[in-house]
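Please treat every number below as a calculation from the coordinates, not as lab data. In this text the structure is predicted, and so the values were computed from the model without any measurement. Cβ atoms are built from the backbone, for glycine too; each structure is taken alone.
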Structure P
Amino acid sequence: MSQGAKASSAITIDKLIKKFPLPGLGENFVVLHDISLTVDEGKFVSIVGPSGCGKSTLLNVIAGIESYDGGTVTIHPKGGRATAEPRIAYVFQSPRLLNWLTVENNINFVLEAQKVPRARWRELVAKNLEMVGLAGQERNYPLNLSGGMQQRVAIARALAIEPDILLMDEPFSHLDAITARKMRFDLMEILQRAKPTILFVTHDLSEAVFLSDSIYMMSTKPARIFKQVSIDIPRPRKPEDSTILDLEKTLVRDFFSVVEAQG
């Protein structure tokens, strides 16, 4: 993964190709084809597409978890500083907490891995648990928490390393509708304070329109970006705002027109 120096951008992907081998057939399945996108510093950018189209694979490539077969993925130093390697955090679909560790030690585990000085651990744990509304839960264990609370811990854990870039892979998809709605509002409040660059994956267009500064729409067979749209609706936003609802309808029509064209 190359390091660039373009100050205004956090992530630049150009003509990315990702393939997976088909066992026993001696062939490759193209998951991502000619993907190009840019995420500017401090922005909330969503990638929207149907389940299984390759959105999570794209995040894994950006995070360095997956390799790729063509094109470039460039993570730019924050503010264009050539010596500062960006710090990337990842929030997955499920919380992925270690159930035998307390909430505090789940966060400490990541702080240690990121070589954050031990003297700062208690401060960062307290600060970020308070930010996600879980102050006082340090000594609790994940299995004693609701699904929504566990995902809040996962977000606190990601924010505790003070990331420049936050990758979020459908973090609310396993929650009930009421909890997910509240988490979206809470996420907006949290990120106004933390202010990382965010790349957010979802199959929910209404979620993307409500949260994002910009949306990239992805098709499948193989996955490609077919539309990019800027969301110029002022914050704070309300999901029932007619401007949001009208934009959602337009994007849904655009998506289904592409699906029908692909057959």
Structure Q
Amino acid sequence: MKPTAFITGATSGIGKATAEIFAKNNIRLILCGRRADRLDKLQELLSNFTEVTTLQFDVSKRNEVETAIKSLPKDFQKIDILINNAGNAHGLSSIQNGDIDDWDAMLDINVKGLLYVSKAIFPQMIKRKSGFIVNIGSIAGKEVYANGNVYCASKHAVNALNKSMRIDLNKHNIRVAAIHPGAVETEFSEVRFKGDTEKAKAVYAGYKALQAADIADIIHFVVTRPYHVNIEDLVVYPTAQASATILNRNL
């Protein structure tokens, strides 16, 4: 029987690219996001390759998460793979000038959202003693850079939670892994700069950034290893990037 993957933040970027590569490799999909129109379009497209259902909810809203997952059709209730991809960055300010609403958004989605979704799916994996959880982190979870403060803190939390999940779920035979990308050319910077497209474009100027499909390909590789293999922590940079703040823009 085909495995079933539950992907949060599936309507754009890494989540969408992961859904596409999974579909083309016979993995059934539960696509999750806040934008119903995008979910509908993606379902229509990917249904040509595999079985697809969608859930519209906000991962930062605990009641929405629980209600959505309980509403899954019977033949989609067995979740083999959880991709905790939903996340965001809001603003790029010093800690003293940060916007508290931005802080709340990052902590609610990047940390609490990951916890809410995982908590709702843990029980069935524990009962079966099988499952694979992949948490999408960031190099911001491995280092801290100027003006990254709360975003970096949220991704450090993801890094810690990934390690904690792996330890606590080990006795239940559940695999847990994290992928930590460097600069990926998606809608990420547009969200961070609140729609300022010029600032967003400048982030990726002068070098070849990672593409969402690059990370999706790695995720697919990780989840398709033999079950006794767990590639537990991967940091992925574009060739031009040496750290969060060191980029060769002359390539």
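The value 17.4 for mean count of other Cβ atoms within 10 Å over residues 91-98 was derived from one model only; which of P, Q is it? Label of the originating structure: P. Which of P, Q yields -0.33, -0.73, -0.79, -0.93 for log10 I(q)/I(0) by the Debye sum over Cα atoms at q = 0.14, 0.21, 0.22, 0.24 Å⁻¹, for residues 99-154 alone, as computed? Among P, Q, the structure yielding -0.33, -0.73, -0.79, -0.93 for log10 I(q)/I(0) by the Debye sum over Cα atoms at q = 0.14, 0.21, 0.22, 0.24 Å⁻¹, for residues 99-154 alone is P. Could you tell me which structure in P, Q was used to calculate Kirkwood radius over Cα pairs in Å, for residues 19-170 alone as 16.7? Source structure: Q. Upon calculation of volume of the Cα convex hull per residue in Å³ from the atomic coordinates, which of the structures P, Q produces 145? Working through the options, I get structure P. Source structure of the calculated read-out (relative contact order in percent (Cα under 8 Å, 6 or more apart), 19) within P, Q: Q. Supply the structure label, taken from P, Q, corresponding to distance in nm of label points 7 Å out along Cα→Cβ at positions 187 and 219 with the calculated value 1.4. This value belongs to structure Q. Given that distance in nm of label points 7 Å out along Cα→Cβ at positions 75 and 163, derived from a single structure, equals 4.3, which label among P, Q identifies that structure? Source structure for this number: Q.
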